[in-house]
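Visitor: Scrolling down, you'll hit the structures one after another.
Bear in mind these aren't lab numbers, they're just calculated from the coordinates by the rules spelled out. In this text the structure is predicted, and so the values were computed from the model without any measurement. Cβ atoms are built from the backbone, for glycine too; each structure is taken alone.
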Structure P
Amino acid sequence: MKLIACAGSSSKSSINKKLVTYVSTLFSGMETEVLDINDFEAPIYSADKECEIGIPEIIKSFAQKISDADLVLLSLAEHNGSYSAAFKNLYDWVSRIPDRKVFDGTPLFLMATSPGEMGGSGVLEAAERRFPRDGAKLMATFSLPMFYELFSLGVGIIDIEKAAELADRVHELQTELNK
């Protein structure tokens, strides 16, 4: 089984990438690939740009990785209550590929983290409403607030309750995927 992990952030020190990379290690028996959206940069989407250059091959490559996965782990950075511009641009381009929805029916574990107490709840709410309309089979969500207090590199989530919550979600997903 194939697992794709990705953070919706272009920051080289992204806390969402740290979270999603850690969570990807909790799944057993899966071939895992951690993607960096910086490797899939494209011009800012516009209808004019699409007419001029078509859909970039790098966008088609990203979309194919989603389609080939048995599970996508996505941890979204929250910028002003919504997706980061880098993620939104990638999303917009993928949505323009003919005869496909962005997530192509792939199961999705949606996450967010932030330094504050809200844990990216705004972007999670936006994504929970939007992504199923774009082909996501939303399996679970997880929010980690106060990243710098509750997460330790090399250890993972150090808050007992949040660690247990995540372990439950991973177990449920692993069980569902193995059916």
Structure Q
Amino acid sequence: MRVIAGAAKGHRIKAPRGSSVRPTSDMVRGAIFSMLEAMGVEWGRVLDLYAGTGAMGIEALSRGAEWLDSVEQDSRNCAVIKDNLEHTGFSEEAKVHCCSTEKALSFLQEGYDLVFVDPPYADPDLPSALRRLFSSKALTPRSTVVIEHSRRRALEGSYGGFHLTRELRHGDTRVSVYRFRESQEG
């Protein structure tokens, strides 16, 4: 697995040995960023939830993001993310939070431009984690949320003011993109 574009293009991204991490493939990562670029999405401040190897956040930094907060619960994965940030030269533009997504959302209140959510496909807590994210101060009306999940798991069409605006499918992977839209009612 490598960084596919930008300042760190070609740098290898390590994954923890024997881990249950399911890194986003280079092909899917490239398709996600191409879609985001076509949509005109800004990614100044990025939040990567369930970061795993850190590949999505590092790709955003490589493509010009100013800051990255990576959230990962597994301490081995946190160490790998820190190594990957060091190896790609982005350790000064990022912070790794080794805690649960729920805990991170209780203190990360920065108003991120771009949020990646890539939980384990079978995570039974995903619906509550998404409700918490979409009601948190981590999001503003300018935020874009990218959720990578199994094609067999349906997500809601909207969460609060955020509505499903694009989907991408590749094998068992579905990528759902949510953006804020003012209500047209009233």
Structure R
Amino acid sequence: MKKILAFAGSNSKKSINKQLVEYASSLLDNVETNILDLNDFELPLYGIDLENKNGIPKTAHQLLNLIKNSDGILLSLAEHNGAYTAAFKNAFDWMSRIEGKTFFGKPMLLMATSPGGRGGASVLQIALDRFPRHNAQIIAHFSLPSFGSNFSDGKIASNELNNELKAKVEQFQKAL
């Protein structure tokens, strides 16, 4: 059985991106899904002086090993000021110090949502440019605008957006 790693690039306890990634993972068939919470991987703020003094934290190795040992990745990025959240960027920075090709060629469904009408479009664009340089095999990407209006009861309320996500999940699953 294929192992899927699913997580949100957010440390919010009520992350709308975690809700989206949980829903997307529920659309997969015959896989073992491990839904992570970035809060379980506490990391100090990355800095070269800190790395030289203390080395790379064990939790960064643990997170990277989960990626390495998965067959595919579902990732929904939260957007803060048009970019990654500090929590995600920090984890990404630490992991890239261990392995520059952070995503190990794993198939990825990249997503974002936000309360606004752009649905995390800025952070998605940054990731679509950056992640392939770290060996991400982005199979598809999906943006859910206006989360409050388009997501309720644990699923996407809009038939059009729901069908779009289902098609992208299917595309991702075929790539596994």
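Visitor: Where is distance in nm of label points 7 Å out along Cα→Cβ at positions 21 and 165 largest, in which of P, Q, R?
Guide: The maximum falls on structure Q.
Visitor: Given a value of 4.3 for distance in nm of label points 7 Å out along Cα→Cβ at positions 101 and 117, point me to the structure among P, Q, R it was derived from.
Guide: So the calculation was done on R.
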